[in-house]
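Quick note: the coordinates plus some simple rules give every number you see, no bench work behind them. Since we're looking at a predicted model, the values are computed, not measured.
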Structure P
Amino acid sequence: MDLVLTQVRPWGGAPVDIEISGDTITGVVESSTGSEARTIDGRGLLALPGFVNAHAHIDKSWWGKPWVSYGGEAGTQGRIAHERAERDSLGIPSLDSTVLVLREFLRHGTTRVRTHVDVDLGTGLRGIETVQRAVDVLGGAVDVEIVAFPQDGVLRRPGVRDLLDAAAANGVAHIGGLDPAAIDRDPAGQLDELFRIAADRDCGIDIHLHDEGSLGWFEYELIIDRTREFSREGRVNVSHGFALGTLQADRVERTVTELASAGITWTTVAPVGSAPLPLAQMRAENLRFGLGTDGIRDLWSPYGDGDMLRIAQNFARLHGLRSDAELEYAVEVASSRAGGFVGAVTHDIAVGARADIVLLDAENPQDALMRSPRRELVVAGGVVAVEGGEVQI
């Protein structure tokens, strides 16, 4: 054993000791005998698994730089144009800012991340290289999966398709897409290219869908069909997918059933003003989904601090969750239930899991969700990354 956390309360239960060897939890016991290991007194604090940010854009941030005023035109197209015009002046993508964002994630207890990283004619694969270097700077304490993301479109920018293929050939876990109807004006064409790359390179697909109403529903149908055609079951995720909260009840029921049957997953950032997802049916169909922060202080939005508990609370409020079981479920969606988004079979305080543990001064998960208290201790991959709310690495 290398580390023992004594007298902590996993999920608010009875106090136990957690034994850690290397980056793995090797024991959850009433009283540890690991006398030679480093021992930290957990003081009866609440213990939760490290949080999972299942939808981030850590390459875009200007975190750590002087304040940047929000500008440009509203809407997806306006934000894309504004970002492309201004990012070079801010040095985006920036190694320093990316490291600072990951450190802020750690400070808030996030130990695993799926991040979309821009791949386009301006940056090429430089954003992916920057993120990989940032992960190395922190010694791998934050486990990061990368989605090569064509923010400026696929078909309308000749050469982007080849960049996505190169990123997949070089080992990124997923390739992304964006509003195939609204951005590329060719939904079938964009999706065919993405699914061919994914099948050829055996990678996943994580696609942003902002289109609402019938157009969004039509895109879901195309994605479901191609997931089956290209044998990508369990390898496709829809990000945002706002249309699902706006469809008629009969269409929602059929769509959720088909999505779940195809093994398609879902991520949301629970934005203010969005329509609630059909949560009851998604849970009944075992349609897996996760939560994320989206961008953090970037040219799209000045908002964001990286705290997944705040995102989970927004999710709970948006969906009217109030009972203890529902509130604990919201915390689980931000932690233990999201392991699959970062390739973890088990992500919990359990023997055999990666040692990602957060200690908080809270009575139970529900209390933590409501107050979002300081993270007193964060263990990330067996490394003590945060003590007393301050990042140590």
Structure Q
Amino acid sequence: MVVYVEGVGMTKIDRHYDYSLKDLAANAAFAAIEQAGGVDGIDYLVFSSSLSSLQDNQLDTASYLATSLGLRGIKALNVEAGEASGLAAISVAKSLLESHQADKVLVIGAEKLNEFVSSKVYKQLQMLYDGDTKSFYNIGFAGDAAILMRLYMDTYNVDRELMSYWPALMHSNAKENPYAMLNFAIKPDKVAKSQILADPITLLDSYPLGDGAAAIVLSNKDMSSSPLAKISAIESSTGYGSIELSEDPLLFDSLSEAFRRISNIADTSNLDFIEIHDSFTITAMIILETLGLANRGKAAELVSTGYFSPGGKGPLANPSGGLKARGHPLGATGVYQIAESSLQVANKFPGVKANNAKKGLVVSLNGLGSSSYVALVEGV
């Protein structure tokens, strides 16, 4: 069943020391509600976040947030799926509408990653790994990304400089996005020369830690008045999420299965744009190849030739700037992606626009693919 996006709201991703999680969530929610024409009909709130219950020592945030927004009496629940929490929450909201347990759902994703010192936040981020095998004894996210990038470059004979075009493209897109955290341009030759996190991964290959909130109002067909967009399908899958266990580390098995599932129920061809989970440069390359948008080992080359750039032959990649430059407030990211994609197909996105966009694909992962979510957003 198709569900409709009635309104969206986003805060600029930044280090919001002066705002609480509820402040950010409220700012995004009120903007989405206003665009949707008001609170009438909203009977469910779904809240997504990854670390807020740890950082705020707060459970059942959705219920308290509903009351603080003046929506006391509606139904509410929290959704947590690591980095994929935002798109998981939208998947749950879509199911609520499909099963007629709700007529109109407010989905809010919010995260405060600068609430504590970075060392504490990074320790909490380790919980995105499997706690039985890896979260307490690992080389970190940049270390895993470095292994994958080295394996990728060696397997496909790809030069390090070729990998630098993706971050440059993301920053070029983000500088036009008023909600982006790193909205400034960089040149490809600066990427490899920036601070090394884990060779060959550098600072400019990685996403920044940012605070932010995004919200959308979803409705079913009967409640829809003048929607921005429609979410035609959402699918997901679980996977190994581990370099050590994967039969092919240069392919995300959960994403491959999720994309197969969504392609069986919706037309995923002729995409105008994509919003993908580029937590690191190498993550983007593997996602592009897992989706079949580039042949194995050829994604970096296509990026360098402008294939995924504005005016290129392929779908426009991350017109928002992606996790790399828009920012990655974990549990809010998937909601940002859907909000941005909805504005794209409505021709209302305030940044880089995909030309005459009618269809876009959104991809969200946790870690190295312990779970993957894929959504198809189309115009109405």
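Thinking of P, Q, which structure, once Rg and Dmax of the Cα atoms in Å, for residues 104-335 alone is computed, gives back 17.3, 51? Of the structures listed, the value fits P. When Cα Rg over 2.2 N^0.38 Å is computed across structures P, Q, the figure 0.91 traces back to Q. Out of P, Q, which structure matches 26 when relative contact order in percent (Cα under 8 Å, 6 or more apart) is calculated? Checking each candidate, the match is Q.
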